[in-house]
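Q: Some structures are shown below for you to check.
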Structure P
């Protein structure tokens, strides 16, 4: 097994960091690695905002649900789907790009490009001995995020990523079995087998929580996911994205 695979398979989210900032060289290396990721048709429909201002970090931490490690990390990155520059390109080249800029397809391109870049950044950071955690909680209030970071129309902040020197590393959470994730030539059709796989995974997850919390927590994966989906969180998203001038057609 080579070092790249070892780094990937060793991933776990880190939420406790030493009081050490990343160096400019580390930040630049992480961003360059993000940029090295694949991008659809070479359009590079994303932007990365590094947040170093303490007050802004505190505001974003509060938006994310008072997750203070958003403020107390080595560096905070915010990954955005960005089609603002493509609107500017249309003006530069006197081309009618707005129907494409406002389309669902190009919004998906921006989301996918940003996600690929972010995972490259995560792998780069972890290969340097740093820890990372994705921060989806920024989507609790994207208008406030946009105000804090002066984000223009045609740009949607998708998630943050905290990076830093780990103070504490938790046990790695189990993942679904490969046979539940990967199939060949068609989507799995055997519903009873599908449910049996989920029930088997529930036992693994339940055992993980019991051991990690000394018996204080014993919920299953499917019960956890069901509660998450019942909550109906961030249901404003469709209207917000359209107000940003994206995913309109």
Structure Q
């Protein structure tokens, strides 16, 4: 049973040419929960994450089989509107990538693209998203300054604010704090805890402590397969698979 608002992968495989990077993975993500994807470099976590909103389409020679369902619709069907899909399933990258525009325009861009033209409405969206991203107090007096003048941590929170401006159901995060200092990392983690009240979040992280702190469920990827998927607390205290225990305790990876 797929949750009404849920996101699920069924027998998903992803090939780069002949190489099978993801091998028949099935995972279901509950609404308003954070799922961490962990595993050593090159095990398929980011490839899997990018499959969930078809970002792999932008890479030549990639072929996908199996289903990814959101609200019961398979996003891999021909004819799916990828722009609307990415409105529903937003993405935050490893390095902050604000547009070369003002703070205001970074957030207003998506809603405007999707047809909102009313300035008062855009003002409200910008303020709401900056508040949700815990960035309003820091930026309210310089909304029309370049986003590039913000610190790295502020830029990443701006990118998170930008992703929620188009009212997604799901937010994908690919190591969103790996380029940040510890203080900024803590702010992003606090933000993830706040955002899960409204959104389903899937996060790739190399940081075991971060996975333990921010996620409700954890999936351990190894060689393109999911070795184990369970409640985070159980995974980190009493994993079912020896490989999971070895990875979490730092014996490999």
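Quick note: the coordinates plus some simple rules give every number you see, no bench work behind them. Note that the coordinates shown come from a computational prediction; the quantities given were computed from them, not determined experimentally. Cβ atoms are built from the backbone, for glycine too; each structure is taken alone.
Q: Which one of P, Q has distance in nm of label points 7 Å out along Cα→Cβ at positions 156 and 204, as calculated from the coordinates, equal to 3.2?
A: Working: P: 3.2; Q: 1.5.
This value belongs to structure P.
Q: Compare mean count of other Cβ atoms within 10 Å over residues 20-27 across structures P, Q and report the one with the greatest value.
A: Working: P: 13.9; Q: 18.4.
Comparing P, Q by mean count of other Cβ atoms within 10 Å over residues 20-27, the maximum is at Q.
Q: Looking at structures P, Q, which one was helix-only ellipticity at 222 nm (-39500 (n - 2.57) for each DSSP H run of 4 or more, over all residues; to 500) calculated from, given that it came out as -14000?
A: Numbers: P: -14000; Q: -10000.
The structure behind it is P.
Q: If you work out volume of the Cα convex hull per residue in Å³ for P, Q, which one comes out largest?
A: Values: P: 174; Q: 127.
The structure with the largest value is P.
Q: Now for a separate question. So mean count of other Cβ atoms within 10 Å over residues 92-99, computed for just one structure, reads 10.6; which one of P, Q is that? Intermediate values should be presented prior to the final figure.
A: Details: P: 10.6; Q: 17.9.
Label of the source structure: P.
Q: While we're here: Given structures P, Q, which gives the highest value for mean projected area of the Cα convex hull in nm², for residues 84-219 alone? Walk me through the numbers before you get to the answer.
A: Numbers: P: 13.6; Q: 7.8.
When mean projected area of the Cα convex hull in nm², for residues 84-219 alone is calculated for P, Q, structure P comes out on top.
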